[in-house]
Structure 1
Amino acid sequence: MILLGTALALITSGCLGGSVTVEESFENGLVDWTVGKDLPVDPNTGDPIETSASISEDRARTGSKSLSLSIDGRQDDGTVWVQLPIAVSTAGTKRAQISFYVFSETESFNVLAQIVAYANVSQPSDEADFEKIGQANPAAGWNKFEMSKDVEVASGQPIYVAIGITVAWETILEYEFDDVRITIS
């Protein structure tokens, strides 16, 4: 298992075996995660719509922190995500299994946002790169989301894994993410 604070040391020293697991609860911030966005322009301002990715202490599934993703969906478009490159030791077909929890204030029969995930050898760059894995408001509280994908990896290539939200309804959206578990085997 790789804990995010020690991930770079293990990757550099070549200690990775045939399978690697990363667990993240955002207690130490975003660490090695980076933020990605695919945003429309707000016709009222001429600027990209407002969005943020930050660590929140408002609620957490475990520990005291979670990742908060928000987006102004009033233009009925836009995606925001966090991504992490994960080094693998050998080339070939790898199975990326991703699971995580998302907090929803309320249940909604309208699909306000979609939870999205990604795994591939290139970084995601836009909304079309992502797989929609479920609506963001299936029930009030913490909801579990999962995705599995086979990825063909060349020698020395990392697998980029990303999770996020994409707008489905014209409203301002905010969700907390916690307890991310990624296994590459």
Structure 2
Amino acid sequence: MIRINLLAAEPPPEGPPRSGGGRAAAMACGAVLLSAVLGLMARDGLAIRGESNRLDERMRALDRDLAGLGGVAAQREEAERRRSDLARRVALTAALRAARDAPVRLLEQVGRVLPADVWLTELRQQGGLVTLTGGAAEMSGLTELVAGLESSGHFSPPIEIVDSRRDAGAVHFEIRAPFPLPSS
């Protein structure tokens, strides 16, 4: 069976219930929520501040280390400068010693190959080129001198006779021969 209620019903009240206890509970929940949020913010703020302090201290330590390394870098540059200066001095000393010994070696080599009937009136060295001027009793002495210079191993080819002439019973000559200087 179907029933229909024709009596007018009261409309339900609009808005939240107006009891004083509900409002106090909402305020208490809001206060708890607000204090929780503020507590979390304070805790995070302290953690961030502590991390910031640790990073600041680390930066100061790195700055101190960098300042110490600046002194080491300056010492290294000074040591490198001194090392290159000493290397330059050693090379110069070796070159001077080699150049000092070159004339002695030249005279020694010429003396070894100089035949008995040949004499020198002048020996000049300009750089790596030696000029021998002198005389020989016979042309064979001049030929023997040139052959001796070539076979000595201390003179580089070509050894050339620049001038030779015979007069008054002697052969006068001028010879040019490369004499390599020692490398430094």
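Worth a mention:
- Comparing distance in nm of label points 7 Å out along Cα→Cβ at positions 36 and 172 across structures 1, 2, the highest figure is found for 2.
- Parent structure of the calculated result 31, given that relative contact order in percent (Cα under 8 Å, 6 or more apart) is the read-out and 1, 2 the choices: 1
- Structure (1, 2) behind the derived value -1000 of helix-only ellipticity at 222 nm (-39500 (n - 2.57) for each DSSP H run of 4 or more, over all residues; to 500): 1
- Structures compared: 1, 2; top value of distance in nm of label points 7 Å out along Cα→Cβ at positions 52 and 108, i.e. the largest, recorded for 2.
- Entry that produces 1.99 once Rg/Rh (Cα atoms, Kirkwood Rh) is calculated, selected from 1, 2: 2
Readers should treat all values here as calculations from the given coordinates under stated rules, not as data from a laboratory. Given the structure is predicted, the values throughout are model-derived calculations rather than measurements. Cβ atoms are built from the backbone, for glycine too; each structure is taken alone.
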